[in-house]
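Below, each structure is written out as structure tokens.
Every number in this text was worked out from the coordinates using simple rules, so none of it is lab data. Note that the coordinates shown come from a computational prediction; the quantities given were computed from them, not determined experimentally. Cβ atoms are built from the backbone, for glycine too; each structure is taken alone.
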Structure I
Amino acid sequence: MPYLRMPPKIKVLEAAGAVADGRITFTDERNAVVVSSDGSRRYSVYVDLTRKEACSTDNGTVYRGYVGYPIIAVLMIKGALPYDSRIGDALRGIPWKALNEKYKKYAVVEDEVKKIAAERGILPEELEKFKNNVYKELKRFKLKLTDICLSKE
């Protein structure tokens with residue numbers, strides 16, 4: 001079973017926004033459904049921390065082999081990764097899909113997200129610290145990719 005690669009760091013912020021938006025619904029202890037920022041997609045997510053296995057039907061996980069934001073969001077809700085409600089609130093309602101399609105570069109999207117968060121009272125330095133802290137914790141998991149959630153699609 002291959003290991004999932006580390007994602008672009010912006011995915012940590014996208015996950016925090018998904019948590020704040022309440023877009024994650026658990027179907028049981030290991031399975032959840034995460035709704036995309038525009039509501040057009042639903043991702044099946046499976047996380048088993050005991051076995052250190054995970055999968056998600058989002059594009060980053062399926063096609064690029066990294067830990068997609070839906071997995072990160074599930075780990076935040078489970079308390080396995082840090083979550084800060086102040087930061088989540090500043091990231092609430094951000095149209096991630098629209099920004100990604102418009103700018104096509106994560107660095108530009110992140111700049112836009114930082115502007116929105118700053119208008120909502122979170123300094124860019126706070127976002128950086130949060131993002132880097134969560135990313136550091138995520139590295140510890142070394143999650144293996146399982147295909148269990150693909151069979152649910």
Structure II
Amino acid sequence: MERGFSFAPEKCIQCHACAVACKSWRELEPKVRYRWVENIWQGSYPEIRCVSSTIACKQCDDPPCVAVCPEGAINKRLEDGIVVVNEEACSGCQACLGACPDAIPQFGADGKMQKCDLCLGRLDLDADEPPCVATCPTKALSFLRSKVE
């Protein structure tokens with residue numbers, strides 16, 4: 001198993017703490033978000049139900065964003081499966097956004113792609129939890145530390 005996140009929707013109370021912690025800790029500019037909470041409505045009246053989901057890069061096994069990037073700016077690390085972006089190499093073409101099934105790529109004022117990278121380089125991923133996980137009051141979000149063998 002690779003590093004990533006696990007989410008238990010039945011524990012989510014829609015507090016958005018994960019999204020706020022990520023945005024604050026990463027000091028993201030307005031309109032850029034690496035994690036957000038969405039409400040998914042199911043059923044029809046009078047049996048309507050709302051389930052929440054926290055959305056961030058899923059660190060795909062075979063990331064379509066990597067395949068379509070004309071600059072080779074997006075790569076999946078072999079040692080841990082984290083999908084990383086070299087913003088210096090990114091041309092801002094947004095091909096990755098069209099390829100991503102979850103519309104995860106974000107583009108700031110500089111036009112370069114950015115996204116969740118599990119706080120790579122900012123935390124000791126073997127010991128620390130990313131702020132989005134550490135902040136979740138119900139433990140609906142958890143961090144998977146397994147490395148690729």
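Tell me which of I, II gives -4000 when you compute helix-only ellipticity at 222 nm (-39500 (n - 2.57) for each DSSP H run of 4 or more, over all residues; to 500). List each step's numbers first, then the result.
Numbers: I: -14000; II: -4000.
The value was obtained from structure II.
I have 10.5 for mean count of other Cβ atoms within 10 Å over residues 46-53, calculated from one of the structures I, II. Which structure is it?
Going through each structure in turn, the value belongs to II.
Determine which structure produced the value 19.2 for mean count of other Cβ atoms within 10 Å over residues 62-69, calculated from the coordinates; the candidates are I, II.
Working: I: 19.2; II: 16.8.
Corresponding structure: I.
Okay, moving on. Supply the structure label, taken from I, II, corresponding to Kirkwood radius over Cα pairs in Å with the calculated value 15.3. Numbers along the way, then the final one.
Working: I: 15.3; II: 16.3.
Among I, II, the structure yielding 15.3 for Kirkwood radius over Cα pairs in Å is I.
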